[in-house]
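The structures considered in this document are given below.
We did not get these values from a lab; they are worked out from the coordinates using the rules stated. Just so you know, these numbers come straight off a predicted model, no measurement behind them. Cβ atoms are built from the backbone, for glycine too; each structure is taken alone.
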Structure I
Amino acid sequence: MELRKITDRIYWLPYERENDRPVLGYIKGDKCSLAIDAGNSKNHVKKLYDEIKRLNMKLPDYTVITHWHWDHTFGMHAADGKTIAGHLTNEKLKEVMQWKWSDEDMERRLKTGEDIEMCDRCIKVEYENRQDIKVVPADMELTGQLNIDLGGIHCIIKEVEATHSNDSVFVYIPEEKVLFAGDADCEDFYNNNGKYDEKKLKNLINLLEGIDFNTYVLGHDEPKTKEEALTYLKEKLEEIN
């Protein structure tokens, strides 16, 4: 799986379905570089870094986390540079740090709703030895919005109200008109039985309409155009109505 180019400065590593490895992003500045999401394990991080090295680019100075779910965060301990997360993400990660990973503990979390079946199944695929799981909070925590100048290109990192998880974060690169959304526009599998909340979906559509982007990078799909993203979400809204 090779790192793919969106622009001369922006790349993405594609999604892997079997072990639920999400898309990882990479942004190349003149001074610094930034990754989007830390993947689901140190092996996932290594795959990204091997690709960055293959292209003779700089390993990330920063890694921004889009939300707390395991597939986006369990590689954080292996990330180079500083990790950055929203304050709600960090709160949740500090809770997940206390989780244990025996069969009994994982089964209990399924029964209580702390975790869901798809994540439980894919964790067991990614981790032959679940004692290798290491959860850490981010080095840097934001509330609201953070702007980072990478040199010749800027990243606007913003906490947003989203349909998938309450702690969602967007990474917007205005010079390239690219928006990394993580899983923000997916259904909520933890709090809403895998369904969309109508109010949150309307708010997300309004938010996206107000952002000047051409390329929309999702956590578990190919990048889309703004028109494609909005058409899909409006269709989902019509299904609710």
Structure II
Amino acid sequence: MSHIHFIGGEKGGVGKSLLARVLAQHFIDRQQPFVGFDTDRSHGALLRYYADFAQPLPLDAHDSLDPVIEAAVADPGRRVLVDLAAQTQGLLLRWMGEAGVPLLARELGLKLCYWHVMDAGRDSTDLLAKWLEGSERAGGGLPLVMVLNEVRGDGFEQLEASGLVPRAQAQGARSLRLRKLPDALLQRVDGKGQSFWAATQPESGSLGLLDRQRLRTWLQRTSDELATLDI
């Protein structure tokens, strides 16, 4: 069965592309075949850091997302990873509704998942509410993982007070925490344009011994949590 993962969150700067890179590395480390689609026209992270596995996917037409389904059907044994640019949530929901994607996915044996990446700000909580409302109007069919990105803030009190978490969980939503990683460490990795694997290698020259170990530990802990989500 093919798994299709849509990485969203609607807001820019919350860490959507960071999660996409983490998932890409998770699949590589576990030797799980995958293909990535990068919808960001200006600075696509999958195309930059995992170019051997990714291709551009501009969202400029009613059928722009059709290649995602086609890629999943062409190779049922691989994962399909879609890094969505900011402000593409409405387009995704329209495509799902107009093309009858949830029903088609069930008929084809495809497993869908939407990862809503959030920082600790109020905007992310409001956007989660809009996603839940839009998904309900579209008839559901897209299981949700709420991603609390501690790299972009470690206090999620507004989300906890909103009442949205139990509402989402009642619809089968799961959650993942991206644990804190020092900004300076991540900036050095990003500055080299390296995959996470490359950055952990001594010959890369981007990180010192202890920072390489910090990155390995962070990746392993995140991968262990991902493994519990059946992706």
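Quick check on the output: 4.7 is distance in nm of label points 7 Å out along Cα→Cβ at positions 46 and 206, derived from one of I, II. Which one produced it? If you can, show how the numbers build up before the last one.
Details: I: 4.7; II: 1.9.
Corresponding structure: I.
Can you rank I, II by distance in nm of label points 7 Å out along Cα→Cβ at positions 14 and 222 and just name the one with the largest value? Before the final figure, lay out each step's value.
Working: I: 0.9; II: 1.7.
Structure II gives the largest value of distance in nm of label points 7 Å out along Cα→Cβ at positions 14 and 222 among I, II.
Given a value of 1.00 for FRET efficiency 1/(1 + (r/R0)^6) of positions 118 and 174 (r between Cβ atoms, R0 = 41 Å, to 0.05), point me to the structure among I, II it was derived from.
II
Match the computed value -13500 of helix-only ellipticity at 222 nm (-39500 (n - 2.57) for each DSSP H run of 4 or more, over all residues; to 500) to one of the structures I, II, and report its label.
It traces back to II.
Where is FRET efficiency 1/(1 + (r/R0)^6) of positions 62 and 214 (r between Cβ atoms, R0 = 35 Å, to 0.05) largest, in which of I, II?
Looking at the calculated values, the largest one is I.
Thinking only about relative contact order in percent (Cα under 8 Å, 6 or more apart), which of I, II has the largest value?
Numbers: I: 16; II: 22.
Structure II gives the largest value of relative contact order in percent (Cα under 8 Å, 6 or more apart) among I, II.
Consider the structures I, II: one of them gives 2.8 for distance in nm of label points 7 Å out along Cα→Cβ at positions 102 and 158 as calculated from the coordinates. Say which.
Among I, II, the structure yielding 2.8 for distance in nm of label points 7 Å out along Cα→Cβ at positions 102 and 158 is II.
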